[in-house]
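Asks: The data blocks that follow each hold one structure.
Nothing in this text is a laboratory measurement; each read-out follows from the coordinates by a stated rule. Everything quoted here is computed from the prediction, not taken from an experiment. Cβ atoms are built from the backbone, for glycine too; each structure is taken alone.
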Structure I
Amino acid sequence: MRNSPPCDALPDERLRLIATSYRRLTGKDLVVAQDADTLRQALWEAPRAIVAHGIENDPIFFYGNRLALQLFEMDFATFVRLPSRCSAEPVEQAARTRLLERVTRQGYVDDYCGVRITASGKRFMIAAATVWNLRDEAGDYGGQAATFSDSRKL
């Protein structure tokens, strides 16, 4: 697993979208960064997992930071090919769908907890997760993102 963020794997605009959408909706900074390079590094090294998926019919993750990749036991290239629904076991997917519908309606939630699954099939619980819509300054929808720091293996 890499100790530095993938340099060219993700356009700076998508990273800014993660951070600015969070700020706009919650009134808080996800990370502190002054420019594209420090934003890339701050997101990557954040002390909490950060993931984001796009707007495909079956949304695919386009970002996972270092901690998220460790939790899901994947490298970046594998993670960004994963449909986000596959981060939850089939039995958990109905609850995940309800969560994402709630986020779509409200803009964000900051009280989510649920079970996720690693690449090797281990289960872990996330709690106190914030999940938010990704919207640019014009209001165009770009997907959803989540961050959490509380997790434990089951």
Structure II
Amino acid sequence: MSTYTNLLFHIIYSTKYRKPWIHAAWQDDLYGYIGGILRENKGTLLKIGGVADHVHLLAKLSPTIAISDVLRVVKTNSSKWINEREDVHYKFQWQPGFAAFSVSESQFPIVETYIANQAEHHRSKTFEEEFLGILKKHNIEYDTRYVFEQEIVA
């Protein structure tokens, strides 16, 4: 028998310390660049959205590449792309780690709409509130002390 897959994932990751570093002026270009990185790694970006401090991806990934490897490449290359921009005058970084949830084909439209409405959604909810809610929805145990990387101020 041949191999058939439909590996859909809802992926979430934030900027370092959740800083509002993703600017509207180049956000769409960044999203396109991330889509290109996924294509180069046998994936397909189906939907992307977010706000200044994080992104949500709905992506179809290859069964031959580990999701952590794909995201390492996406985050490394997109950070480099941002840091090479002439209009970026800070060191852009993504926060270590990510969240990824499998999505059934029947739930695809719901997740796609959720991602499309990120700007509206975040008028009333912070990323931290959203993220913890998603972890709870997926029955993922966590210790709030270790979910978000904290900036150490000397």
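Asks: Comparing distance in nm of label points 7 Å out along Cα→Cβ at positions 29 and 93 across I, II, which structure shows the greatest value?
Replies: Numbers: I: 4.0; II: 2.4.
Structure I comes out on top.
Asks: Quick check for you: by mean projected area of the Cα convex hull in nm², which of I, II is greatest? Intermediate values should be presented prior to the final figure.
Replies: Working: I: 8.4; II: 10.7.
When mean projected area of the Cα convex hull in nm² is calculated for I, II, structure II comes out on top.
Asks: Work out the source of 2.1 here, i.e. which of I, II gives that when distance in nm of label points 7 Å out along Cα→Cβ at positions 21 and 69 is computed.
Replies: Clearly, the read-out refers to I.
Asks: Here helix-only ellipticity at 222 nm (-39500 (n - 2.57) for each DSSP H run of 4 or more, over all residues; to 500) was calculated and came to -9500; which of the structures I, II was it taken from?
Replies: Clearly, the read-out refers to I.
Asks: For relative contact order in percent (Cα under 8 Å, 6 or more apart), which of the structures I, II scores highest?
Replies: II
Asks: Ranked on distance in nm of label points 7 Å out along Cα→Cβ at positions 85 and 109, which label among I, II comes first with the largest value?
Replies: Looking at the calculated values, the largest one is II.
Asks: Output the label of whichever structure in I, II has the greatest value of distance in nm of label points 7 Å out along Cα→Cβ at positions 117 and 141.
Replies: Across I, II, distance in nm of label points 7 Å out along Cα→Cβ at positions 117 and 141 peaks for II.
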